[in-house]
Each structure stands twice: as C-alpha cells, then as structure tokens.
Structure I
Amino acid sequence: MKKLVSICLLCASAYTSAEVAVIVNPNNNNTLDKGMISKIYLGKTKSYADGGKIKAVGQKGTAVAKAFTQNVVGKSSSQFKAYWSKLIFTGKGTPPDPLSSDQAVIDFVASNPLGIGYIDSAKVTDAVKVIGKF
C-alpha cells in the first residue's frame, strides 16, 4: 500500500510540472499574452490584432488540456466544460474544436495560418511557433 501511495504522489507531481506550449503557425506575426490567450479560449476574442479570424483548437481529455485550462484559463476542466455548455445552450458561442493529441494540434496549426493551439512543450517541432509557455 505504501508503494502505491508513493507512485501516485510521484505521478501527481509529474503532472503538475508539465509545461504547456501555446503554438501558432510560423507565419503568424501576432503577439499574444496569457490574458489574450485566455480570452481566445473563453470565446471573448475572435480575431488577432491584425484582423485575421482566429482558428483555435484544443485537446479533449488529455493531461495537457487539464494543465492548460487550469494554468492559462484559470478554470478546472469541469468549470471550463460548464462555461462552454452555458454558452452553447444560449447560442452565444462554440468552443474551440477538440483534437485528440499533441500531434493533431501541431498538424492543424502548421497547416492553418490563423491557427492556435496548445501542446506539451516537450513535443514542439519546427512546424509551429511557440508564443508562450505556461
């Protein structure tokens, strides 16, 4: 039993230290701070400063998604889901499309000049540009 508790604590500490990278297409020259990124993922900002329409994607049910919503958006996964459920129900917005993995997010952002997403910072490739790590 003592070993099981130790393993769980070790896994929990590894989860909390995961660094999330927010990525955009390499051709995107817009700068975004944490507050602006949060507004994008809460549906409060729909365009970049240069007027381009933001195409945001997220991840569904991954540790990276949990870390992102907590560290960047400031909500737990359940609060984030409830927030978007309310907006969907009232017809006031649609959440970023959820993708299944870091690689799916990289592929989307790399092929969409106005794309933005988040991934595990250890998975960053040259196909995308990092605009923030949290």
Structure II
Amino acid sequence: MMDSKKKIGNEFYQNLGKLFYAVAMADHSIHVKEVDRLKEVVHEHWLNVDDIEDEYGTDAAFQIETVFDWFLEYGKDSEELFEAFAEFYTDHKILFPKNIKQLIMSTARAITSAFAGSNKSELVLLGRVELLFRT
C-alpha cells in the first residue's frame, strides 16, 4: 500500500501529464517534436524535483510521460484534461510553490514552441494556466 505522500506525489505527476498533454493538444494535434521536448524536460528537470517513487520504485516524475503517452494513444480532449488539472491544483495548492509553478510554465512553453512555434490556441491555454496559478 502506498503511503499518502507517495500517492499524492504520483497524482501530482499524473496531473502534470494531463496538463502538458492538454497544452500540446490545444491545437488538436501533437507533433513528435513536442513529445520529444517533453521527455527531454522531464529528464533534465523533473527527475530532480523530489525523491518520490511510484509503486514500482521508479521516479514518480516519469508518470508525466506515462500519462502523456497514454492520452496520446487513446486520444483525449484538451479542455477536459485542463479542467482535471485545474481541479487538482485547486485542491492541492500546497504542492505548487513558486518554483514548481515556474517549472510547469517553462515546461509548457518548451512543448508549445518545439514545433513551428506556439500557435494561438496553445498560447490561450498557457494564459489560462498562468491565471490559474494566480488564484
């Protein structure tokens, strides 16, 4: 049985996977370069955030990729996933200190600019994330 810190840590990363997918999918298509960029950022930055592991003893930050890949395979509505992330954020604001919010925004921007620059729908969603983080 996972303890509550571990459980909430895994949920945190799963919700980041939802958010990053929602951002990448805002324009209704995800380019392979966006996926590659997400994986780079996870490896470069998210693995160092904490020492929380999933139930298999793997760094929980990999949940970001796992969830993203799952939605990529099964297709999911960007708006629905953004709302799910927003709800998680609202219920667990303690998990989102300033440095984490900044890392989330820089990750989201890295994804949207990975292929042909950010387009309007992606920029709108990034703006919504920034507004959410001010609450």
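Only the coordinates and a few stated rules stand behind these numbers; no lab work does. Worth saying up front: this structure is predicted, and the values here are computed from it rather than measured. Cβ atoms are built from the backbone, for glycine too; each structure is taken alone.
Computed quantities for the displayed model
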| item | result |
| --- | --- |
| Value 17.1, calculated as mean count of other Cβ atoms within 10 Å over residues 52-59, assigned to which of I, II | I |
| Answer label among I, II for the case where distance in nm of label points 7 Å out along Cα→Cβ at positions 76 and 100, calculated from the coordinates, equals 1.8 | II |
| Structure with the greatest value (metric distance in nm of label points 7 Å out along Cα→Cβ at positions 84 and 108, set I, II) | II |
| Given 43 for relative contact order in percent (Cα under 8 Å, 6 or more apart), calculated: source structure among I, II | I |
| Structure responsible for -12000, with helix-only ellipticity at 222 nm (-39500 (n - 2.57) for each DSSP H run of 4 or more, over all residues; to 500) calculated and labels I, II on offer | I |
